[in-house]
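Below you'll find the structures, each written out as C-alpha cells.
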Structure I
C-alpha cells in the first residue's frame, strides 16, 4: 500500500514522508514548496532564507509534488493586499487546499493512481447522491464522530477560536467516540449488549481529550462491560506528540517524558488491558513496553454480543 502525504510546511522536517519513503510506502509527498539546493529558487532566495529549509536530502529522489510558482504568486498578492497574521495563515491554508484538491483530481483523471477502495465511480456516485436535497439535509445535521482525540479537538475547539466560518455549527455536531457512546448508553442502557468477562482495564487519556473533557467518564464507559474494573491512569503526555518522538534527535527526551506513563503501566496487575485512544500514544506504548494497547473502540467491539 502506498500513502499520499499532503502537508503545508516542513512539519518536523518531513518526518512522516521520510519514514514512509524509507519503507517504500510513499506514493507522493504533496507540499506547498520544495527547494532543492541546486534549484533556481534556492539560488535566488539567499543563504539565510527559511525557504532553503524546505527540502530534505532523504527525499531528494522521492516522489514530491510542490507548487513553487503558485506559492510565490500567492505571497506576492498577499503582500499587495496587506494580509498579515491569522488572516494570511487562513488564506494560505485555503490556497493550499485548493491546490491539493486540483492536483488529486488531475491524477484521478489520468488514472495515475487510485487510493485503495476509492475510484472515480465512487466519486461520481457520492457527487450524484450529494446533490439530493434530503441527503444534504441529513448530512448537515448528522453527528460527526472522531476516533483520534487530536482531530476532534481541532473541530471542537481550535477552529472556533480561529473564527473559521461555520465552525460553531460544525463543532456542535462533533463528538469524541468514547463520549458519544457513553452518552448513548446513559440515555439507553440496553442499546448495546456486551459479554461478561472479568478483566482489569487501565486507560491512558489523550492530552487533547483531557484539555477539554474530564476523562473519568472513560472508566465508567469501560465498566459498562460486565466484569470489567477500569482505572483512568494519572499520566501526563506520552512523549510522542505526533512526529516529535519519531525524530532521532528527540528520542531520548521523548522517552523521558513517557516515563510517568511507563511507570503507571508497570504498576498494573498482570493481564491488564491498556487503552489509549491516541494513535501516537499507542505507538509509544508499543515501542517502549511489551504490551499491545488498544483503542477504546477495540475494547467495546471485542465485547459485543
Structure II
C-alpha cells in the first residue's frame, strides 16, 4: 500500500531501553559519571512538558477563538515520574522534598515545615538513541529538568518476595532570577562509529609459491580513502599513529596477493590514508613463507 511504509532511516531515529536519571550530564561529550546516577528504576521514566495557554481573543467581539496572534503561554508544567527500586539517604531526602539529613547521624532524614531553594535539584533523563550506541560515541536523547522539586512526596511500597518500590514525581520550576528560561532543555545526538584500536593484528602463513607468505586475519581493514602498505626486514618498529609512511621502504598491497618475504623476517602492515600516507592502524608479525 502506498502509505504503509516507514522512513528510510527509521533505525537511526529510535530511542531504546529505559535510560537513566542522573544529577549531572555533559552533552558535549555524552558522558555521565556512575556516581551521578540517582538510582535504579523499574518501568522506565516518564517526562512531560505541558504548557497552559491563555486566549486573549476568546472573549473579544468579532474575534475568532484560538487566534494565534492572541495566544500566550500562561504557565508550563514540567514533570518527571517513575519508580525507584533502590534507595539512599540522598534520594530519600530528595523524595521528601523539604527535609534534612542529620549532621550527626547521617542515616537520619527529617522532614521540615518550610521549603528552601536547596530542596530544588537539576535532573537529567538520558536514553540511548540511534543505531550506533558504542561506549564512547553512542547517540543519546538527554532531557534536563531544572529546579525540580519532589511533588509526589515519599512513597514506599513493599511486596512479598519482591523488591520495594519508591514512586517519584518531580516538577521543574522557573526561577525569578531568570523568568524567561523554561525548566526543560532537550538534547538529541545521533551516534557515530567507534574509533577502532590503532593496533593491527594479522597472521602470516606459507603462501602458494616458494618464498611467498600469505597474510590473513587482519583486525582492521581499509575504509573509504584508505589502503594497505607493508614493509619487510629485521628488527622493524611499528610506526606510531599519524606517522607518514612514504618512500621506497613501504610497498602498497591490495589485501589479497601473496608477499615475497623470508621466513623469520619481520613484516609490518599498516592502513594509511591513501592521499597522505598517514598511518591509521599498524602492526607487526613474524613472516612464515613457503620453503
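Laboratory data are not the source of any read-out in this text; all were calculated from the coordinates shown. Here the structure is a predicted model, which is why all the values come from computation and not from measurement. Cβ atoms are built from the backbone, for glycine too; each structure is taken alone.
Below are the figures for this structure:
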{"item": "When mean count of other Cβ atoms within 10 Å over residues 148-155 is computed for each of I, II, the largest belongs to", "result": "I"}
{"item": "Which entry (I, II) yields the derived value 5.9 for distance in nm of label points 7 Å out along Cα→Cβ at positions 180 and 252", "result": "II"}
{"item": "Label whose coordinates, when distance in nm of label points 7 Å out along Cα→Cβ at positions 20 and 52 is calculated, return 2.9 (choices I, II)", "result": "I"}
{"item": "Origin of the derived value 4.8 (distance in nm of label points 7 Å out along Cα→Cβ at positions 60 and 84; candidates I, II)", "result": "II"}
{"item": "Identity of the structure behind -14000 (criterion: helix-only ellipticity at 222 nm (-39500 (n - 2.57) for each DSSP H run of 4 or more, over all residues; to 500), calculated), options I, II", "result": "I"}
{"item": "Test item: mean projected area of the Cα convex hull in nm², for residues 92-267 alone calculated as 15.1, pick one of I, II", "result": "I"}
{"item": "For 1.28 (Cα Rg over 2.2 N^0.38 Å, for residues 196-243 alone, calculated) the corresponding structure among I, II", "result": "I"}
{"item": "If semi-axes √(5λ) of the Cα gyration tensor in Å is computed and equals 39, 27, 19, the structure in I, II", "result": "I"}
{"item": "Highest-scoring label, criterion being distance in nm of label points 7 Å out along Cα→Cβ at positions 44 and 228, among I, II", "result": "I"}
